1. Starting from the value 1.16: which structure in I, II was Rg/Rh (Cα atoms, Kirkwood Rh) calculated from?
2. Distance in nm of label points 7 Å out along Cα→Cβ at positions 133 and 149 was computed and gave 2.9; which structure, I, II, did it come from?
3. Using distance in nm of label points 7 Å out along Cα→Cβ at positions 197 and 293 for the comparison, can you identify which of I, II gives the largest number?
4. Starting from the value 17.0: which structure in I, II was Kirkwood radius over Cα pairs in Å, for residues 93-244 alone calculated from?
5. When distance in nm of label points 7 Å out along Cα→Cβ at positions 101 and 493 is calculated for each of the structures I, II, which structure yields the highest value?
6. Matching task: -6500 is the computed value of helix-only ellipticity at 222 nm (-39500 (n - 2.57) for each DSSP H run of 4 or more, over all residues; to 500). Pick the structure from I, II.
Structure I
Amino acid sequence: MCPAAPPPARRRYRGAVAMALAGMLGAVMLTACEADTAGAPSPLPVIKDFTAALAAGDLDAAASLTTEPSRAGDGLAAIFGALSGNGAEFAVQGLSVDGDEASFTLGAAWDLGDSAYGPRRWVFSTTGIAAQTSAGWRIEWRPDVIIPGMTDHHTVRLLPEPPPPTEVLDRNGVPLLAQAVVHVVTVDPGRASSSGALAEELAELISPVDPRITPATLLLAINAGQGQGVPVVELRDEDYQPIAERLASMSGVSVQQRRGILTARDDLASPLFAQLRAEWQHRQDVSAGWSVELVGRDGDVTVLEQAPGIPLPDITTELDLEVQLAAQEAVASVTDSPAMIVALKSSTGAVLSVAQNPAADAIGPIALAGLYEPGPVFAMVAAIAALENGQVTNGSTVSCPPDGLYGDRYVANPGLLDLADSTFSEAFARSCATTIAGLATGMANSDLQDTASRLGLGRDFSVPGMTTVTGAIPEPGSAADRVATALGGGGAMVSPFSMALMAATIARGTTPEPMLLRDRPTATDESVGGIAYPVLRDAQRLMRGVIESGAAQSLAGFRGLIGATGAAQDEAGEGINDWFIGVDGNLAFAVLVTDPSTTDAVTVAGRFLDPLVDRASVSSGGASSGVAPTEGASIEEVPIAETKN
């Protein structure tokens, strides 16, 4: 008799052992017994076809080479479905033939997916039997041919072994997001006597915790589910426990518990957090360890292989909790229109805050990716282009008639303002559109687009941890088009993020590389160049004039603040996008209030700055930056404001 094949391998292979076995896959050891039957058909081709089909993921073909194709097909589908990943490689490592029966050894290397430390690989050996049948050699189907020790009474499963949970921190190490228990409230209308009554009762119970939950929103969610159970809200543990008994008593309501990544405070909200949650989850997933287990019908578990996860550091962002809360409070004061703020550290491009009110949240992450006409605030781009071209200086005498034709385009000042002859500084501070229109007629078609690009508009930035859009500034094709673009029309579109980036560029001279995650900087093309210092300083003085004597005089108490403001208008002359961009010390920001609103962007800007920056009524002498000392720009280049300690 020929010796039997060795028993199934139960050892755990790691490191060099796994590499050595992987290198052996494909090597076949034939015993002398096969030589004794050299004239008879060999089982080796069938066994090799079986392993090739398994490696290719063709489970039907593999099952057809067994003695029980139907049962083998079901078993293989269950095994491959449970282990998923990227499949497995199989090879014949040994073969012993004895008449009409053969014992063989298979080497297997399962690719269970990728991780931060490389492929998750499980390497082992199994044994099997092949027998002569009327159809030729066939593999006797047993589950342990594929998985060591598996029988018909077992299932196999792959479980992640996540590393200890991390937190998402602000730039000062204060938690923004952390893992916590979440209670998911699900409504099943089929188990409720009345969807309307259930929506009323549930909204009354939950709305004190989450004001977004109303009978109307619940009915919309229920109807969208088309009779199926619908998750309607996630509750923190501290919010769930006081109402747990009432929820349990409601017909048609069920609650499932899971762990989720939540804001560390109830009052924190930002469109950035959805992307930060995805970043957190991705890091947890790729750093997770794993285990492969056999589970018996009695629930008994046998661990076949396992590998620990990699402990991770916390995710540190550039967000500043104090600035974020100030931005949230400011936009929350606008109740009748979407409002948003984006704030950056001008010297480095660090993203300090992104905030939206509920009306903006209902549309989406528009502070980062929404596109809007810039309107008169775009006159800052035209002014810088004119200063660079030598068309004008801040002290030049310019014309500011109430209206007129410029490049065959009719332009009128707000309120038909007529300054006659004034300095360019005064005309800019008073939002004289006819002055800007006159300058635009003397520019080259490429000037506005080129200047806008050097200010950060219309450029692509791949910022790890966030998705942004900076808009598009088309090149005008005529004098009339130049006038339209210079006044913030002509197809020019920007986002609040890009306008904050423009403000930061005006503070430092070149566009900073925006960054959200501390350890993952943004790479961008600096070949576009920047703004020369003399022009930059004149532009900053123009913006200070807007604060001291222009449309933003209500902010004059912030002694280091520079800014620009204006509302884009629709065809009826109604304001639709009200903007303010500003720089205060090392804080560059943009405010946008869309649609007609009783609260303008200048007012929102003041509410944002008030808790962060001291007004100049008391202090004299030097002052410090609102966020941090400037980096990458001299103090003289950045207007400095006094801040609260």
Structure II
Amino acid sequence: MAGKQIPGSEDIYLFHEGTHYYSYRLFGAHVEKKGKSKVVRFTVWAPHAREVRVVGDFNEWNGEAHLMQAVPDSGGIWSLEIPDLDEGILYKYEIHTADGRVILKADPYAFYSELRPGTASRLYNLDGYKWKDGNWRRQRGRKRSYDQPMSIYEVHLGTWKKRSREEDELLTYRELADDLVDYVVQMGYTHIELMPISEHPFDRSWGYQSTGYFAATSRFGEPKDFMYFVDRCHQRGIGVILDWVPGHFCKDAQGLRQFDGQPLYEPDDPKLAEKPEWGTLAFDFDKPEVHSFLISNAMFWMEEFHIDGIRVDAVASMLSLNFGKPEHQWTRNAQGGEENLAAIEFLKKLNTAVFGSYPHALMMAEDSTNWPMVTSPVDQGGLGFNYKWNMGWMNDMLKYMKLDPVHRKHHHNLITFSFMYAFNENYVLPLSHDEVVHGKRSILHKMPGDYWQKFANTRVLYGYMTGHPGKKLLFMGGEFGQFDEWKDLEDLDWFLLDYEMHGKMHTYNQALNTFYLQEPALWQADHEMEGFQWISPDDNEQSVVAFIRKGKKQKDDLIVVCNFTPVVHPDYRIGIPKAGAYAEVFNSDDPAYGGSGQKNSEPLISEEIPMHGFENSLSLRVPPLAAVYLKRTKLQPASPVKSGRKGKSKNA
């Protein structure tokens, strides 16, 4: 990545217009050649400053000899070249404010930061890494993500696994590139989603309150070490999604808050700036320079680190001016509504810019609202994302699964309502970190019943999730039944794998992921109504649902039957679209997964008994608290089986 010389008129124009989508090449600290020697060019935007100096360990934090120059007609851009600086030196901007104060600020565009609790920026040259992921990038360009499998493993790097619990030693990016990536491949996931790795001062913010948007956190190593991690993922066939937080930033003194002594990245009006729920400040989306900063940051991760996509955090908080605010802080837009019109335009502009340069990127909205057309193109009136987290599905399913099975029949709509809107957007079904913290308990611990039933309930939840239209996401630990909720200062309880039921849960998730990858019907038409058909949505009395997932070829179609009670149904009849023999191809009640072994070992032969609107039906054994998958086989009965039975089946 080659930096440019002192900002020219075109750079300045684009930055202030809000369309400098690679502004990180302009701002920050860049090592550049000057004749036969090298200099470091520092550039910063500080329009309210009276004076700006570069200070660091190279000048004993005294900037008298390193005054930055105001670039003429630049709207507050300052720049300075300093020769003979070594990579790795620490630095900050010493800003002399209009009211006479002197404040020290980290570089908003720094590529590397001092390890916490230090707060300085560190000079770093991103050039020189030799990527080996060319094959991955070429293949990604040939495929549409919509009709490909996507099973995402959400990870917090600091607590997935530690080198030592006693010493609180974190694994490095390079160690994780072996241990974590190999594990993800082994478990059958297709993508890793990383909770924010941009530099942040407080571990327990999990990265969601950043001070260094362009700096991969120094907790795990250098930026090129993170490049190695992404490279390794791609070489093993794993995509990388980065959580990204454009809605707000933390108030720490070295960060963006009142960067040049006055509100700059945040709105002037405290009612608009404050995010009281999180103790943070909102970005000012009315400022085009903020657009240049944030959009170029999204571009930065994709261009310099080959990130495959970003999950945009807390979109709901961006869409509404009054999200999470007490009534006395409410404001209205110019049209009298609560919508943040500037933020809406920013999101459209962001997605247009990203897809203009990276057409195969994944742009995912974490949005808990019912805002329409989130995943529709901007030119069709949408926000322009290509995926949205299905928070409604998640809330309904977890509310349902917490119920004692005896009461589930009264809340059957919780597991069927999501199909009413499943194709309105391109959805990801998330069971994320947000659902297993702050006293909410782990997925396994949410489940009712005795020890065995807790695991069975978790298995049927995952089995139903796999069958439900939409891409999949599971937070780390959920795959082996972490019993405690996520402990954000400790690593996962890997010792649980020594216990039989946790080990079998681990085996189950590996097998379920592998099954998902092998069955096109589960992902080829995820976002199309043609890819789904109900068989039985309304058997609330027995808390059973049955439906069909369809691939592009009829031979790939799957029948999914889920039983949400601990009752075995030895003769459960369902209608089928085509007569013939059906084999059980997956059963969450398999003893290998900790189940009771209620299986359909022999092919199931259809009968000419009308059921559920179909002319033919078949009877199967439905295990307790389990998901069963059936597939039509080539085996055919010698002659059609006819029955003289009339009327409804006992489960009709």
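1. Of the structures listed, the value fits I.
2. Among I, II, the structure yielding 2.9 for distance in nm of label points 7 Å out along Cα→Cβ at positions 133 and 149 is I.
3. I
4. Value 17.0 for Kirkwood radius over Cα pairs in Å, for residues 93-244 alone corresponds to II out of I, II.
5. I
6. So the calculation was done on II.
No lab work stands behind these numbers, since they all come straight from the coordinates. Given the structure is predicted, the values throughout are model-derived calculations rather than measurements. Cβ atoms are built from the backbone, for glycine too; each structure is taken alone.
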